[in-house]
Structure I
Amino acid sequence: MAIKITDECINCGACEPECPNNAIYEGAMEWRFSDGTDLKGNIVTPGGNEYDAEEAQEPVDYDVYYIVTDKCTECVGFHEEPQCAEVCPVDCCVPDEANEETEDQLVAKKDFMHL
């Protein structure tokens, strides 16, 4: 499952540089699939959604840092544990029960983003 950032976030930013997929953004900041990945042009995500990888997407949250579910792999293929959760001083990076994925799905997502 992907990781999410709860409203307890203190906006310290410790998590953002730790993400190998560049899936973490400051509140109110637009995001792109191309940020920190090898994705370019028109793409179809493993979940079947179509995007222009370079096109800015609406922020997921406007008040606190947020994680883009379609880019989060829980650090599978990079680290043993999600790095955002490891460095968060208030433990607000938690599993997102609404977005459960198997390890195989997370590996496929990582391979999709990093050719």
Structure II
Amino acid sequence: MIAPMSEGTALLLVILLGFLPTEVWRTLAVIAGRRVEEGSAVFNWVRAVATALLAAVIARLLFAPAGALAEVPLALRLGAVAAGVIGFLLVRRSVFAGVVVGEIVLIGGAYFLHG
């Protein structure tokens, strides 16, 4: 049987195994990215990959949600995304505004449905 882990030990493991390895790659990316000029082929490729990854995460959240989000109807999830896009466009292409509007619609709609 495995002994239970203390909070301090769990936090240390998260830092050592989760944060530090990814921080090394982030630092290396910043160093390498200094040499990449905006508009270059490499810059455009990296931007395209980042956009594709973001689209994949959004698609997964919409069409294969987990946890509490799975209980929210697809129509409401799609409506929240549409509202977020509209909020983004109406407030001078503000990502913050888009996220806030989408969250308000999603949480408000879920509250209304499940009371």
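Bear in mind these aren't lab numbers, they're just calculated from the coordinates by the rules spelled out. Keep in mind the model is a prediction, meaning the values are calculated, not measured. Cβ atoms are built from the backbone, for glycine too; each structure is taken alone.
Name the one structure among I, II that helix-only ellipticity at 222 nm (-39500 (n - 2.57) for each DSSP H run of 4 or more, over all residues; to 500) of -24000 was derived from.
On the way: I: -3500; II: -24000.
Attributed to the structure labelled II.
Using the calculated result 17.2 for mean count of other Cβ atoms within 10 Å over residues 13-20, pick out the matching structure from I, II.
Source structure: I.
Tell me which structure, out of I, II, gives 40 once relative contact order in percent (Cα under 8 Å, 6 or more apart) is calculated.
That value comes from structure I.
Going by distance in nm of label points 7 Å out along Cα→Cβ at positions 5 and 45, which of structures I, II comes out largest?
When distance in nm of label points 7 Å out along Cα→Cβ at positions 5 and 45 is calculated for I, II, structure II comes out on top.
For volume of the Cα convex hull per residue in Å³, which structure out of I, II has the highest calculated value?
Structure II gives the largest value of volume of the Cα convex hull per residue in Å³ among I, II.
Out of I, II, which one gives 1.00 for FRET efficiency 1/(1 + (r/R0)^6) of positions 61 and 93 (r between Cβ atoms, R0 = 25 Å, to 0.05) as computed from the coordinates?
Only structure I yields this read-out.
Once distance in nm of label points 7 Å out along Cα→Cβ at positions 53 and 85 is calculated for all of I, II, which comes out largest?
Comparing I, II, the top value of distance in nm of label points 7 Å out along Cα→Cβ at positions 53 and 85 belongs to I.
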